[in-house]
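Please go over the structures that come below.
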Structure I
């Protein structure tokens, strides 16, 4: 089975995946990418009301295939 890698940035730290995970195909890896990003969003604390995290899915050759991004911002409403 092909191996895929998930590089991620949590707003402060870039983490380069050197282990990867095996999936039957790229579609399964893309589904895992979405789940991984949602897990990051749940586990990272926003800074000053903002959060931006992303994950890049790479194949065995190191070629980037897909990027998933989640952004969150709290804004005050002026009346």
Structure II
């Protein structure tokens, strides 16, 4: 995964491990990997507000780090 970027942030081992832990704690499978990576990056960057039209799935992941907030952007 060398050189892979998500939202301008390099995805390395630290992000991959955090995303994997989020998948494990939520009981999600690989179909939710992108959601887990988004929340992992936000969490490891010190927190963020994630605007999405997929609020339900991202909220499930974001329930575990305390510094990630998910907002509905479908309007």
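What follows is calculated from the coordinates using simple rules that are stated; it is not laboratory data. In this text the structure is predicted, and so the values were computed from the model without any measurement. Cβ atoms are built from the backbone, for glycine too; each structure is taken alone.
Worth pointing out:
- If helix-only ellipticity at 222 nm (-39500 (n - 2.57) for each DSSP H run of 4 or more, over all residues; to 500) is computed and equals -7500, the structure in I, II: I
- Relative contact order in percent (Cα under 8 Å, 6 or more apart) derived as 25 - corresponding label from I, II: II
- Structures I, II were shown, and distance in nm of label points 7 Å out along Cα→Cβ at positions 33 and 57 at 0.5 was computed from I.
- Taking percent of Cα pairs over 22 Å apart as the criterion, the top structure among I, II is I, with the largest value.
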